[in-house]
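Read through the structures below before going on.
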Structure I
Amino acid sequence: MKKIVSYALATWMSVASMSAFGFEKNIVDTAVEAGKFKTLAAALGAAGLVDAVKGPGPFTVFAPSDEAFAKLPKGTVETLLKPENKEKLKAILTYHVVPGKVMAKDVLGVKGAKSLNGQRIDVKVDGGKVMVDGAQVVATDIACTNGVIHVIDSVILPSEDNIPTVATKAGKFNTLLAAAKAAGLVDALSGDKALTVFAPTDDAFAKLPKDTVATLLKPENKDKLKAILLFHVVEGRVYSEDALAAKSAATLQGSKVEITVKDGAAYVNGAKILATDVDASNGVIHIIDSVILPPAK
């Protein structure tokens, strides 16, 4: 692994010397001067982000080249540039921007970074190549007065699906979705407010004593069901590294959940976390193998 990372760093840094152009210019002017980010520059203008990206920052921009935008399905760019799609375009562009100045050597040391969009972009080394959400980094450390640019070969796209939609598409949260509907929580989980959900799978619900789920789904038990579900929800986007560092989190039910690590696995109130950092447009999902129950009041 060390050899792969070292090779990736050497390869990546070898193309980094492209930073010669635009050292004394801001990110936008540097991109314009380079001559191969015309679509990106046009998109920033259409999204109303030029002044923001020219601001003091500092920012790290994973910048798709014109060739990267050309890989998108025919008509996609033209559609995104229309005024009625301004918010969608803005969400996509801010997904390419990370606060702070993150140089190539620093990027290799992390697994991901939170973008200005709010969602996390994943960083990994694959076969000696540095990938950002599946896009290859082809040039790095283009220095600007207000940050740094790393060039990528594809446009990366944030999740457009809200939490219930992500859960529905996953196909293994049918009981959770039915419970959310019975508890009257679907609208709250679909809203703009950022949330973190520790989501029990269908197998997790199946571990409960016989008829427990059927009983909880009855109208007369709506408040009890709501309390249980809200015990699985935390306000804001709490990614795995932040949750592990905090060791606990206050839930919307009112009580805290404890996050622990044992034998290399992470747990929330005793439930094993099977998968982490599943992004949604309005939050993040961590998948757990058991239903967690709030303390009795």
Structure II
Amino acid sequence: MTDKLNISRRDFMNGFALSLAAGSTLSPLELLAMQGSGGGVYYPPSLTGLRGSHPGSFEVAHALAWGGATWSRPDGQTDDVYDLVVLGGGLSGLSAAHLYREKVGPDARILILDNHDDFGGHAKRNEFDVDGKQLICYGGSQSIDTPGHYSPVASQLLKDVGIDTQRFYDYFDRSYYKDRHLRNGIYFSKEAYGADSVKVNVTRVPDDTDVGKIVDSYPLSDESRAAFARLLQSDTDYLKGKTRDEKISLMKAMSYMDFLKNSAGVPEEVTLVLRDTIKGFWGFGWDALSALEGYRLGMPGTY
């Protein structure tokens, strides 16, 4: 850690304790001015549960959007003068403040505003005390995705905050699944398919796999299994006649589900099998993700 980062997270939160009441009708300035009055240290990483946008983080926005609430402008200045005010204390906001401080100098006065009780945006963390040992895990974002492709500025930012991406190769067991003969699966529910079953996820298998054999094990109609196998084994250009730029534009504008249905002519029974295979990665299905993202991740029909 560099000398420039000599304030700990705990020190920061000690000076940033907020106690916000659910359903409060206070103004934004009054909410921000409220100080925690509890007995102990208010430290969000030690809180448990699926907190997300917790009570206190959304009432003002809801009052504005749903109730048409308005607040008068203060008669006079209510706070100090800052060199930089950042709206949003997520990774982007924190990075902006850090880079500004690097450019202007350590005496820069920076105010970061966020409607949550912890900084980091999605990238929160949870801390647990288990038998006197501190355990730290992520409470939001799981990974730093593909840092090898980061720009020089972003790569330097990781170094500035003490992140050595090379340690990944020492600590992450990249052969864990292979060594234990584990594979990706697709769950077919009894409600939708007549019986509960888990089958191999045919979109996540080595290139030399007999995909037809896997598809034949799926509880689908003969027509759908045949169409699924064709989709997996075909190198058909479903946007033939379009230029590269036109293809990119089209695939950006349509979901992968729409691409399968309208461009590749895939039966709905097949698209429903594929729809949710990405939820573990993105949090929602291919009906809400672009066909271009499908291409980036090597989904059937896009390559």
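Output the label of whichever structure in I, II has the greatest value of distance in nm of label points 7 Å out along Cα→Cβ at positions 47 and 207.
Values: I: 4.0; II: 4.9.
Going through I, II one by one, distance in nm of label points 7 Å out along Cα→Cβ at positions 47 and 207 peaks for structure II.
Figure out for me which of the structures I, II the number 13.0 belongs to, where mean count of other Cβ atoms within 10 Å over residues 215-222 was derived from the coordinates. Walk me through the intermediate numbers first.
Numbers: I: 13.0; II: 15.8.
The read-out comes from structure I.
Assign the value 11, calculated as relative contact order in percent (Cα under 8 Å, 6 or more apart), to the correct structure from I, II.
On the way: I: 17; II: 11.
The structure behind it is II.
Quick check: 0.10 is what I get for FRET efficiency 1/(1 + (r/R0)^6) of positions 175 and 263 (r between Cβ atoms, R0 = 25 Å, to 0.05), calculated from one of I, II. Which structure matches? Present the calculation step by step, with values, prior to reporting the outcome.
Values: I: 0.35; II: 0.10.
Corresponding structure: II.
Can you spot which of I, II the value 2.7 was calculated from, given it is distance in nm of label points 7 Å out along Cα→Cβ at positions 55 and 119? Walk me through the intermediate numbers first.
Values: I: 2.2; II: 2.7.
It traces back to II.
By the measure mean projected area of the Cα convex hull in nm², for residues 159-238 alone, tell me the structure among I, II with the highest figure. Please report the intermediate quantities before stating the final value.
Values: I: 5.2; II: 9.7.
Top value of mean projected area of the Cα convex hull in nm², for residues 159-238 alone goes to structure II.
Figure out for me which of the structures I, II the number 46, 24, 23 belongs to, where semi-axes √(5λ) of the Cα gyration tensor in Å was derived from the coordinates. Write out the running numbers ahead of the final one.
On the way: I: 41, 22, 16; II: 46, 24, 23.
It must be structure II, since only it matches.
When Kirkwood radius over Cα pairs in Å, for residues 103-166 alone is calculated for each of the structures I, II, which structure yields the highest value? Intermediate results must be reported in sequence, preceding the final value.
Values: I: 13.0; II: 14.8.
Max of Kirkwood radius over Cα pairs in Å, for residues 103-166 alone: II.
Readers should treat all values here as calculations from the given coordinates under stated rules, not as data from a laboratory. Keep in mind it's a predicted model, so treat the numbers as computed, not measured. Cβ atoms are built from the backbone, for glycine too; each structure is taken alone.
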